[in-house]
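Dropping the structures in below, format is structure tokens.
Throughout, read-outs are computed from the coordinates displayed, never taken from laboratory work. All figures in this text were calculated on a predicted structure; none of them were measured in a lab. Cβ atoms are built from the backbone, for glycine too; each structure is taken alone.
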Structure P
Amino acid sequence: MTIRKAKKEESQKIAPLIFLAMEDIAYNFAGEKSKDKAIQFLESLIKEKNNQYSYENCWVAETQEAIAGMAVIYNGAHLASLRKPVTEKVMSMFSRSFELEDETQAGEYYIDCISVAPDHQGKGIGSKILLFLIEEYVHKHHETLGLLVDKDNPNAKRLYVKLGFEPVDEKIIAGKEMEHLQLTYEKATLFED
């Protein structure tokens, strides 16, 4: 398996994976529970530069057969500028305004979503993607990684904590109670010892 930056032309393969990771929010973008509309919307964003879901902010895990998983990650300090094209596209495609609470902020690289294709789940691909991101951002560049985990998903939280992430606060995003976890360079180096 190879983990590499996504390519613009892979948007059709990546959009369903992002949808898996953020189904409720994707429906909020579209304004209705239409999987096709939500995926089409995500696909259009992936193809473009300078937005939260751009291929520029996406890593893919590729096997010989297919893209098996992905992660969207960006500098939390850039959330407002990366979100602006998303809200503008919601207006242009669906003729509605869209606002969402800030899920990140300056001081962390934010893992917006991470997903593994259904036919590749249970093979440790999600863990491998997380370990890659930890190596790439925390160990190599001494950045802090942040992510949100749904309070209704204790298994995901267990995995993140096992990898060294620690709870720092709580947030409500799109009506869901979430825990904000972070992994700092200092904690990651302590975690290794």
Structure Q
Amino acid sequence: MSNALPTNQTITGIRQDQATVTPDGQPLAKVPHGVTFRPLTTHVDDRGNVCEMYDPRWGWHPEPLVFTYFYTIRPGVIKGWAMHKRHEDRYFIMFGEMEVVLYDAREDSPTFGLVSKIYLSEFNRRLMNIPRGVWHADRNVGSKDVVVVNFPTIPYDHHDPDKYRLPPDTDQIPYKFDNPVGW
């Protein structure tokens, strides 16, 4: 029996993994200009747990807290593509695991045309800011409903919603989901 390892010549389709984080755990992936994160801590004791979701004293985002809502996504389902012209989204994951795919369509942005994927999870809670003009699609990649709290920078306007949509399988955005289910 040989101890020789297979090579690219002996097995077709073999690929080496690419690094996704630095040795100290920092992500290598680029995100659209203006996307920001704030790590959050979940405190656990014998009674349960608590996690502070948003505090303006942190200085994380310059715009005030004016409106809050939550939404859910069922396992395997996509919400998006969506984009806002007048407000920014600020996400917090309460439960579940979610992939957020971003597409920077802002022609004046230094990251114009960039597509990036971010994973948000109850196991590594953090706030995420999505700037105006950045298309985003949210997909539940877990096995239970994902619960997301959003703190947008303006209240929802029922008479003139600041939400623009494209279907998940659009050709307008250079990203393709495998088996897109949702809207």
Source structure (of P, Q) for mean count of other Cβ atoms within 10 Å over residues 50-57, computed value 21.0 | P
Value 6.9, calculated as mean projected area of the Cα convex hull in nm², for residues 90-153 alone from one of P, Q, is from structure P
Read-out relative contact order in percent (Cα under 8 Å, 6 or more apart), computed value 29, structure in P, Q | Q
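Name the one structure among P, Q that percent of Cα pairs over 28 Å apart of 32 was derived from. Mind dumping the intermediate values first?
On the way: P: 21; Q: 32.
Of the options listed, only Q reproduces it.
A value of 0 was derived for helix-only ellipticity at 222 nm (-39500 (n - 2.57) for each DSSP H run of 4 or more, over all residues; to 500); which structure in P, Q was it taken from?
Numbers: P: -11500; Q: 0.
The value was obtained from structure Q.
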If we compute FRET efficiency 1/(1 + (r/R0)^6) of positions 58 and 74 (r between Cβ atoms, R0 = 35 Å, to 0.05) for structures P, Q, which one ends up with the highest value?
-> P
For 1.00 (FRET efficiency 1/(1 + (r/R0)^6) of positions 34 and 106 (r between Cβ atoms, R0 = 35 Å, to 0.05), calculated) the corresponding structure among P, Q | Q
Out of P, Q, which structure matches 7.9 when mean count of other Cβ atoms within 10 Å over residues 42-49 is calculated?
-> Q
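When distance in nm of label points 7 Å out along Cα→Cβ at positions 130 and 146 is calculated, the result is 0.9; to which of the structures P, Q does this value belong?
Numbers: P: 1.9; Q: 0.9.
Source structure for this number: Q.
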Looking at percent of Cα pairs over 15 Å apart, for residues 82-121 alone, point out which structure of P, Q has the largest value.
-> P
